[in-house]
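Rule-based calculations on the coordinates, nothing more; no lab input. Treat the numbers as computed from the prediction; the structure is a model and nothing was measured. Cβ atoms are built from the backbone, for glycine too; each structure is taken alone.
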Structure I
Amino acid sequence: MASIWSAPNPILFGFGAAAQTGAELIKLGCKKALVVFDKGVAAAGISARIIRILSHAGIQTVPFDGVLADPPDWSVEAAGALGASEKVDCVVGVGGGSSLDTAKGAKLLIANPPPLSRYYGREGVVTKPSVPLIAIPTTAGTGSECTPGGVITDTKRGIKTNIAGIGCAVTLGIVDPELTLGLPPSVTASTGMDALCHCAESLTSARANAVSAVTGREGIALVSKYLVRAVRDGSDRAAREGMMLASALGGISMSGALCHLSHDIGRSLGAKFHVPHGNGCAACLPQVLEAIAPVKAEQTRYFAESFGAALPPNAPPDEIGRAASDAARRLMKEISLPPLRELVPGLSGLLSVVPEEVVMQCEMAAKNGIVTSPLPVTRELISDILTRAYEEN
């Protein structure tokens, strides 16, 4: 049975929840929907299923299947232009994080004039309210159905950046674990690690709060219980439901606390080397955990113990950090997640690009009062994390 609960926006959660999409749009007074998805979701038959549900409810549909990984600004603008020209009164995003972020951008541009670059940034960006948006994830990873913004690739600068604000806010998230039953093991592993990074980073963020302390811990516990099961047996309904809950909790958890080093590095790996998002964020997680243990010992200890580490009560931070790092590394091997050296050939290429970009992004965020890393972000720190991840994982 589906149940409803609230995050930054309402969430309809449970097996079979997607069948209620049309009814929910009717409640919102909608008659014509821009349905945003990628070709993988189309090939799996999921977008056609959602479109049938909408049609049976009397909702007209305008499909947009041009979603690309790490959505480039121009493709998001194309989705928004289609929605505006067709005069849709709602948007439905179906898919992983790229589809949901594209849908958020399309919603924004239906009521706010292009180009999308006018709305980059988390703070101080003013947007007008737009049409309702229903976000339907088909992976257990991004938690984008629970977050008020999206991640877009700024193709002029070659970086990933954010859109946020009321103009792209989710009206309703519909989280149906049934939609993930067909995910292949590699996608399950990559997206699951993204969810884990959201929970671990928001728990240890410099902006961590009472909500992220609860949701981050519960998300980590769920991933420790269900990710390996979901990778090994994609038809395991309990595991799929547990991972979808972990993903949603990760989205809630990072909404206020935000993420830090693993995601900062992962965004750069995605923008510069086209590394899949979950793989990129997880690639340095063991080394990030070890680095932050001296200043986030209690939270890092929780991570380590959630994945089976046995630590004495008086364990010093360096021992806690090693245990957490070892636990993350064991998990990555157990789910066959490719190590960094298989994702990007050549350490020198990494070191010539990533540290500089991570520091630049963090400095830009700090100018707007946003500091998330529990450690000062320096080129030396990022270079050390990358080098060790390349050699150790």
Structure II
Amino acid sequence: MSLESAIRITGIKTLVVNAEMRNWIFVKVETDQDGLYGWGEASLNWKTRAVTGAVEDLEPLVLGKDPRDIEQIVRTLHKHSYYRLGIIGATAISGIEHALWDIFGKSVGLPVWRLLGGKVRNEVRLYTHLGLGDMRSVYETFDSGSLRDKALAVVEQGYDALKVVFIPYSHFAIDIPSQRHVARLMEVLRDAVGEKVEIMIDFHGRPASISAALQYIEALAPYHPFFCEEPVQPGDTEALRLITERASCPIATGERLIGYKEFEPVFQSKAVNIIQPDLNHTGGLLEGKRIAAAAEHAFMGVAPHNPNGPIAGAAALHFAVSTPNFVIQEEMSGAVPWYDDVVSVPMKRTGSIWEVPDVIGLGVEINETEAAKHPFKPEVFHSQGAVLADGTIVDW
């Protein structure tokens, strides 16, 4: 099909697949050309019905448009929705935008990474979480023995980088036992995996003060974390800058920031060392490339957030191949036993590496019949323990 041939969008639909611990929201953009369609992903924890509704609300704005006019369509979705969309709307747009890139790649017979500027590396470095898809292991592992065993299981799968979430539910001040417990967990983890495995610590924004965050960082620093992520809640750039200035390890943030405008103060203040846009939530690949380019000028690396489903992983792969200041990619491939029955993806993992894919478009196909065997279910809430002994509700 030539680039000049007329193509029109005829419909957008969503397909929800319950992957046991979370729902994947797949977005299919259909066209008037036989066999030409695109797949994207708009998964967002505990917001499944809101996001699918948002996609349905946005669909009339793109019907009849050429899916290859990606910049124009995304601009339409943002500006003609009138009200600012927030995380739910931005996630819906991201899923649609992924699918548009898939269509564009298919229409010209090229991988999406070619369309994003071409290859800047020959492989993509990865990390994953404890539990290899079991989200309870990610958020509910505070015991040193269980931590060691789950970390070793990740390393046995060939990974040389992993992320843990074991910062206690915290408030404005922390006590000595909590700080020592964090130090002990990190010591056990480092002893278990050795010095050749990178360890990332996700604070999940649990400390409610700069001092509390720094006390935990001080406990972790002797064991050389690859980075400490989201040491305080997003939105306070000055707090992040103060933490980064005082921390003796790299600081990262960005998974809950939406679009370039929310990242811009972080760049201007040199507030972190690594940014983590979620390409599934921040507006899509075009917006992710803008964010990455600005980050490079601010001397920051990019380590995209992605505990989402397989199409989000594919989009992240194409982004990483084409982005110079990319550092490492979070991934959750094979998160359920029936993963390969539902979806075929371009990600080919060897140890902690993805290969550069030789595919057309994003290189993803969905078996809709198999997907229908795993319909929507309410997701597990992990936040019920985020309550202090005196009843104070704190950040999960």
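For mean count of other Cβ atoms within 10 Å over residues 255-262, the calculated result is 24.1, so let me know which of I, II that is. Kindly include the intermediate steps, with their values, before the conclusion.
Numbers: I: 24.1; II: 18.9.
Only structure I yields this read-out.
Identify which of structures I, II gives the largest calculated value of mean count of other Cβ atoms within 10 Å over residues 79-86. Before the final figure, lay out the partial values.
Details: I: 19.9; II: 11.1.
Between I, II, the highest calculated value is found for I.
Determine which structure produced the value 3.8 for distance in nm of label points 7 Å out along Cα→Cβ at positions 63 and 207, calculated from the coordinates; the candidates are I, II.
Working: I: 3.8; II: 5.2.
Going label by label, the one that fits is I.
Taking -17000 as the value of helix-only ellipticity at 222 nm (-39500 (n - 2.57) for each DSSP H run of 4 or more, over all residues; to 500) derived from one of the structures shown (I, II), identify that structure.
I
Can you tell which of I, II yields 0.35 when FRET efficiency 1/(1 + (r/R0)^6) of positions 151 and 319 (r between Cβ atoms, R0 = 25 Å, to 0.05) is derived from it?
On the way: I: 0.10; II: 0.35.
Of the structures listed, the value fits II.
Could you figure out which one of I, II the value 14 for relative contact order in percent (Cα under 8 Å, 6 or more apart) was computed from? Show your work: numbers first, answer last.
Numbers: I: 14; II: 20.
Working through the options, I get structure I.
Comparing distance in nm of label points 7 Å out along Cα→Cβ at positions 159 and 247 across I, II, which is largest?
Working: I: 2.9; II: 2.0.
The structure with the largest value is I.
As an exercise: distance in nm of label points 7 Å out along Cα→Cβ at positions 231 and 295, calculated from one structure in I, II, equals 1.8. Which structure is it?
Numbers: I: 3.0; II: 1.8.
Computed on structure II.
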